[in-house]
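Structures are listed in the sections that come next.
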Structure I
């Protein structure tokens, strides 16, 4: 997943990610495995990788009411959101 933090919501964004987003995705069976911040350049500010046990678990999580709720909350703090589901492999995914 990638996104840019809305500048006027940075403090609230960080509180939400630590207090609600990370625990929420973990409850759905998705494990945060990478988080990157772009310091310089014309790329998304944040990149986060989540891993599911298998493809069916990923599909269930991403179609769940909990995902809909937590992603809608995230959208209040970010812009230019994008995500894709890819098979896991060793090393950097993208």
Structure II
């Protein structure tokens, strides 16, 4: 089972939008439940998309940090290779005894 790092909320978009008390059910017109469920689902869908946007921003922030670290290490390695090439070019192979 994978380890959950980020969680999108609300998980269940279509639950709990019709009032359960008897007084509200008696005063509602016929078919009003459909409108309540539709509006609740739409609101929760927008909340879910907002949560997904925050998670995507977090993921891209992590990626930016990782790529910056890789770029820094690559630059340091390139400088080290250049320094070794300069040292190697300065060595005269005829002066080194074999």
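Computed quantities for the displayed model
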item: Answer label among I, II for the case where distance in nm of label points 7 Å out along Cα→Cβ at positions 31 and 63, calculated from the coordinates, equals 2.5; result: I
item: Comparison of I, II - label where Rg/Rh (Cα atoms, Kirkwood Rh) is highest; result: II
item: At a computed 0.75 (FRET efficiency 1/(1 + (r/R0)^6) of positions 39 and 55 (r between Cβ atoms, R0 = 30 Å, to 0.05)), which of I, II; result: II
item: Value 31, calculated as relative contact order in percent (Cα under 8 Å, 6 or more apart), assigned to which of I, II; result: II
item: Structure with the greatest value (metric distance in nm of label points 7 Å out along Cα→Cβ at positions 47 and 79, set I, II); result: II
item: Of the structures I, II, the one that -9000 was derived from, the read-out being helix-only ellipticity at 222 nm (-39500 (n - 2.57) for each DSSP H run of 4 or more, over all residues; to 500); result: I
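Only the coordinates and a few stated rules stand behind these numbers; no lab work does. Remember, predicted model here, so these are calculated numbers, not experimental data. Cβ atoms are built from the backbone, for glycine too; each structure is taken alone.
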